[in-house]
Structure formats: C-alpha cells, structure tokens
Structure I
C-alpha cells in the first residue's frame with residue numbers, strides 16, 4: 001500500500017514537471033516554497049484578526065467604563081456631547097437598543113477564534129512546509145486520507 005502511494009506521488013510530481021518542462025525536484029521545491037508562503041500569509045491574517053479583536057474589545061469595554069461628556073451651551077440650550085471615542089461608541093450601542101450586542105458579541109468571538117486558528121495553522125506550515133507539500137500531493141489523488 002505504501003509503495004503504491006509513493007509511486008502515485010512520484011507519478012504526480014513527474015506529470016506536473018513534464019507539463020511545465022522542468023525537473024521533478026524543481027516542482028517539489030516550488031511546492032515547498034508555496035507552502036511556506038501560505039504559512040506566512042495565514043500567520044499575518046491571524047495576527048491582523050487578533051489585532052481587530054483587541055481594538056474592538058478595547059472600544060467596547062472603554063465605552064462602558066470610561067465614557068466622557070462635556071457640557072456645551074448655556075441656559076435652555078445646554079447639552080452634553082461626547083468628548084472621547086468611548087462616549088461615541090457608548091451612544092452608538094445605546095441607540096441601537098441592544099442590536100449592537102447581537103453584532104459585537106459574535107464578531108468578537110469569530111475574530112478571536114479564526115485569528116487563533118489562522119495563527120496556529122500558519123505556524124505549523126512555517127515550521128514544516130515539506131510535510132504540507134507532500135500532504136497536498138497525496139490529497140491530489142486521494143491517498144492522503
């Protein structure tokens with residue numbers, strides 16, 4: 001069984017090399033480089049998602065803990081207006097009567113989850129791109145399961 005899978009993988013690499021007109025070793029090297037590049041991209045996307053999570057969480061927590069208002073006008077025309085970003089976020093959340101929570105909470109959960117998974121997958125691919133290149137070859141003809 002293992003010899004059959006190995007021969008299919010070798011045939012697959014040779015077929016790609018023949019179509020491209022290059023040596024099979026060159027195709028394998030390119031596949032490893034591609035997997036390394038995918039690992040870098042996944043890690044960057046994961047880090048950006050976690051940064052988005054942290055910024056959003058900071059704004060929401062700050063909206064409840066530190067909203068600041070200033071009084072503008074005199075007499076009958078006095079009004080309190082937001083004087084920092086947290087007060088503006090708090091007003092946005094307050095105006096939507098809880099609808100914002102139905103958007104913010106799943107958004108926070110999804111960005112944290114997908115950001116962590118992207119970083120995990122990206123780091124694994126960066127550490128061992130050869131494994132994922134071979135796995136892709138085996139998955140191409142159903143032998144990687």
Structure II
C-alpha cells in the first residue's frame with residue numbers, strides 16, 4: 001500500500017478511547033462540510049441542526065445508513081465538538097459521520113462501538129502510536 005493512498009480503517013472498540021472522540025472530531029471539522037446521523041426514534045432535532053438540514057444523497061459510501069444530513073455550519077460544528085462520544089450511543093440520533101462533499105472522513109456505528117477513519121498508512125501509524133487502535137481495514141458499501 002502506498003503511504004499516500006487513503007483507505008478506511010476501523011477501531012471496533014472505541015469506547016476504550018471515548019475520551020478522545022472530540023480530538024478526532026476537531027481534526028475533521030476544518031475539512032468536513034457535512035454531518036450525517038441516523039435517527040432511531042421520534043425526537044426533536046437539536047437546535048443547531050434544525051436550520052442546517054440538506055438532502056441526504058441516496059447512494060453514497062457510508063459506514064452505516066443515514067436519515068439526516070446537515071451542512072456543517074459554525075453552529076453545527078460547535079454542537080459536534082461539544083458532544084461526547086457517549087451522547088451518540090443509545091440516543092435518538094446515532095452514528096455520526098463527517099463528509100467532505102461525498103467523501104467520508106470519519107464515520108461511526110455508535111451502537112456497535114465502531115469508529116472508521118479515512119487515513120493514509122502514515123497517518124494511521126502516527127495515530128496508533130498515540131494510543132488509538134485503527135487496526136482493521138474497513139470496506140465501504142454504497143448505502
């Protein structure tokens with residue numbers, strides 16, 4: 001694998017590093033322009049998301065399905081940065097995923113405790129050296 005080639009790698013036990021979720025989100029936010037989530041049951045959208053909704057693309061490579069897509073406005077970015085990983089588990093809105101246009105940058109299956117990140121081999125090695133565990137290559141399917 002080329003050191004500059006990007007692939008998706010998963011950490012299938014992210015709860016062990018949940019305190020570092022905001023750190024990952026902070027690295028993605030300056031690049032991402034969309035947030036997607038899966039709504040599991042009826043609930044009002046959090047205030048920062050209400051005005052930022054955009055259509056969800058039908059066929060897109062994702063870690064998990066999405067029911068909502070939001071433009072990553074400054075208010076949505078602050079909301080995402082402040083929300084701990086545990087708030088995305090067993091709640092009305094789960095499985096946050098961050099995109100640059102239609103390219104997944106950071107995705108999750110929060111109810112299964114999996115986080116997937118788009119990384120080069122060098123970036124993966126550097127992150128794992130700091131205590132992350134992006135160990136398995138994660139294939140993406142259009143959903």
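General observations
- Origin of the derived value -5500 (helix-only ellipticity at 222 nm (-39500 (n - 2.57) for each DSSP H run of 4 or more, over all residues; to 500); candidates I, II): II
- Label whose coordinates, when P(r) over Cα pairs in 5 Å bins from 0, in percent, for residues 28-83 alone is calculated, return 4, 15, 10, 11, 9, 9, 9, 7, 6, 5, 5, 4, 3, 2, 1, 0 (choices I, II): I
- Answer label among I, II for the case where distance in nm of label points 7 Å out along Cα→Cβ at positions 12 and 108, calculated from the coordinates, equals 1.9: II
- Source structure (of I, II) for Rg/Rh (Cα atoms, Kirkwood Rh), computed value 1.35: I
- For relative contact order in percent (Cα under 8 Å, 6 or more apart) computed as 34, the structure of I, II it came from: I
- Which of I, II yields 1.2 [distance in nm of label points 7 Å out along Cα→Cβ at positions 44 and 68, calculated]: II
Quick note: the coordinates plus some simple rules give every number you see, no bench work behind them. Because the structure is a prediction, the values reported are computed rather than measured. Cβ atoms are built from the backbone, for glycine too; each structure is taken alone.
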